[in-house]
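Values quoted throughout were computed directly from the atomic coordinates according to the rules given, and no laboratory measurement underlies them. Model, not experiment: these values are computed from the prediction. Cβ atoms are built from the backbone, for glycine too; each structure is taken alone.
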Structure P
Amino acid sequence: MLRHGILGLLNYGDMTGYQIMEVFRDSLHYFWTAQTSQIYRELQTLETSGFVSHTAVKGCGRPDSKRYAITEEGRAELIRWLTQETGFDTRSRLLMLTFFRGELPREENIRFFEAIKESASRFGAGLGRPADRTAFYEQALHSPERALYWKMTVEYGRRYVQMLCDWCDTCIAMLREEDV
């Protein structure tokens with residue numbers, strides 16, 4: 001999936017690896033994580049596959065860099081992926097951990113759900129940043145159509161965080177019931 005995220009970003013315009021990393025941090029990072037090293041490694045793989053190309057950029061007082069561009073083959077791969085992926089995946093690490101938590105003491109499990117809720121709440125509080133960045137990128141790319149889909153992604157994030165917090169509250173309440 002990282003490869004397709006990078007192809008999608010390059011489809012908006014040519015970027016250096018550093019710029020890809022910055023845009024990734026401002027947008028995709030809220031639902032897909034990647035380390036800087038993974039992004040650079042994936043760029044090399046994409047170039048070997050013929051999906052991206054690069055041109056050398058002389059650095060003025062800085063190290064030289066590479067400016068990456070999506071190729072026609074890369075666009076075809078992006079479109080292939082967009083039209084063939086269903087987007088629904090039932091795998092959930094959190095639910096797998098929850099399913100087997102009966103092996104642990106109740107108080108430890110209550111702390112587990114409290115920690116998840118706290119983490120989700122912090123993440124939700126940060127969702128204003130991608131909403132702000134969406135407006136910035138919409139203006140930079142002059143593409144209200146693309147920004148609409150970015151807004152949909154942020155809305156999903158907000159709803160997911162709310163559902164997760166509500167679910168944690170329910171789990172904690174169930175664990176605190178005396179006859180469980």
Structure Q
Amino acid sequence: MKITGLIAGMLLLASGVYAQADIQKLRPTVKAAAKKMNDALVKKNLAEFVKTTHPKVIEGTPGGAEKIVKDLEAQLSAIEKDGANIVSAWTGEASPIIDTAGEYQCTIPQYMKRNIKDPKGVLITQTTLMAISQDKGKTWYFVDATDKTLAQWKTVFPTLSSKLVIKPSPEPKFEPAK
């Protein structure tokens with residue numbers, strides 16, 4: 001009887017390891033979803049950009065998606081008024097995906113390049129995005145996580161895994177125009 005229980009336990013453990021390895025195949029999917037989000041931002045298709053924002057963020061914003069779009073339009077207008085614009089945005093590689101509380105979660109670094117007028121050149125920034133899927137990796141939502149600690153984010157998203165790593169943003173890099 002003990003041998004049967006041991007074998008059953010080993011099979012369960014092996015299936016869990018396989019399932020974790022299997023979800024790691026979704027990491028390119030996370031990166032592709034983030035690319036769509038970044039492309040929408042650079043093209044100023046802000047309604048599409050906001051569709052990639054986690055629904056809890058939208059629900060927690062008075063005025064919802066429409067208000068977020070208006071705020072983003074105002075922010076982009078302000079930086080353009082100062083002679084700057086977003087040239088490109090891209091991501092690095094997603095961290096290992098964590099299966100927790102019925103969600104897939106990971107982080108992914110996001111980079112942004114902006115032209116600036118004074119001094120003339122480009123500014124490159126890096127942030128950390130939390131990527132969350134509530135449908136086993138079919139749809140990914142993103143949250144720029146760098147303005148809070150994981151503990152602070154857990155007040156908004158109580159199901160966040162404590163294994164997520166939110167790296168602080170490094171100082172922006174300036175590249176003078178050539």
Structure R
Amino acid sequence: MKNLFLLFIVALFSFSCTEVVFESPQPANAKELKEFPASLQGKYTFVMLNEQEVLEISAKYIDGEDGKQFLSDSLVLKKMGDTYVINQLINKEGEANGKWSAVILEEKGCGFLKATVFVISEDQHVEPFKEQYGATLVGQGQEKQLIASPDDKQFKNISEDKKTTLSVILEKLE
């Protein structure tokens with residue numbers, strides 16, 4: 001099964017960007033949730049590369065174009081303040097295999113969710129990120145990734161930094 005969020009990131013960034021991935025599910029010290037809260041559950045639509053996509057969030061799974069992905073050891077949900085962080089184990093060839101991609105879901109009211117991914121779109125921000133967070137750069141070209149192991153405060157800082165994140169709005173269908 002393809003990695004839903006990795007596919008989401010790749011589709012959004014078909015040009016040269018550096019994906020930020022993590023050594024472990026984030027935030028590191030937050031408790032793992034066993035199901036998605038009722039307020040997030042439902043079918044959502046969003047536009048990606050001029051095509052409308054549908055994503056369903058159920059209590060125990062996410063269902064998109066690649067099929068259902070259940071909360072498990074490789075799909076972990078955690079809470080950070082008023083937001084939720086979906087962590088997915090990367091299971092593909094390459095140096096990031098065994099690391100974690102993360103997507104932050106934030107309720108925006110009126111049936112909208114903001115989904116935020118971690119990616120650096122400008123090369124001049126890669127070196128400062130490496131220095132600030134002790135990250136390792138792997139890969140090359142469109143397959144570049146920064147592997148980080150932040151503490152909870154650093155992860156919050158990364159998630160609030162506009163140079164390391166990109167967001168899309170999802171609209172609830174139901």
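Here are the numbers:
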item	result
Cα extents along the principal axes in Å derived as 44, 36, 30 - corresponding label from P, Q, R	R
For 3.5 (distance in nm of label points 7 Å out along Cα→Cβ at positions 115 and 155, calculated) the corresponding structure among P, Q, R	P
Which entry (P, Q, R) yields the derived value -22000 for helix-only ellipticity at 222 nm (-39500 (n - 2.57) for each DSSP H run of 4 or more, over all residues; to 500)	P
